[in-house]
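Multiple structures follow.
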Structure P
Amino acid sequence: ASCTISDTGAYGWITVQGEGTIGSLKLQTPAMIRFGEMTDDEVFVSAPAAAAGVTITNSGTEPLVSLRYFGPDANPDAPSVGDHKAN
């Protein structure tokens, strides 16, 4: 399965379960990391790439689960922290 996601700003991506690709980059959740070993679980998506849209493909047999984290001004329409308590 695959999908294309567009966003208003740059973000970091950490894969927490599964394997696949983001664009042409491999994604794979490591089971064990040795000292100095490079992993395929983290990606940075630039603002131009995020605006154009990146295609994520799940090539594994389990769900592809990720954590995306954005900078403070990446999405001006996002609610502020604590807004849910204002009502």
Structure Q
Amino acid sequence: MADALRSKLGDLEDELDSANEAKAELEEQLGSLKEQLEASQAEALKLKSEASQAGESELAEARKALAQAQEALQSREAKRERPSCERWG
């Protein structure tokens, strides 16, 4: 009976060792996956920031073009409103 218990205890210790090794491997995999996730999140944040900056740049260019168009329109309207010297001549 004692031999059977020792044998069973040995088997359980072997199973425990195997379980601990599997746990260590899973923890390594988890750590690696966390690192990959953090790297992916950092890359996504970088890309989002770059896209935002590009959008802001395009918006600034569009505002500048709009201001120039408004100035040109106002200039044209001002020329129309001024009486010509030939008319009053």
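Taken together, the values in this text are just the output of simple stated rules run on the coordinates, not laboratory data. What you see is a predicted model; the values in this text were computed from it and never measured. Cβ atoms are built from the backbone, for glycine too; each structure is taken alone.
For the reader, a short list of remarks on this structure follows.
- Structures P, Q, by distance in nm of label points 7 Å out along Cα→Cβ at positions 3 and 75: label with the highest value: Q
- Identity of the structure behind 5.8 (criterion: distance in nm of label points 7 Å out along Cα→Cβ at positions 11 and 51, calculated), options P, Q: Q
- Parent structure of the calculated result -1500, given that helix-only ellipticity at 222 nm (-39500 (n - 2.57) for each DSSP H run of 4 or more, over all residues; to 500) is the read-out and P, Q the choices: P
- Label whose coordinates, when semi-axes √(5λ) of the Cα gyration tensor in Å is calculated, return 26, 16, 14 (choices P, Q): P
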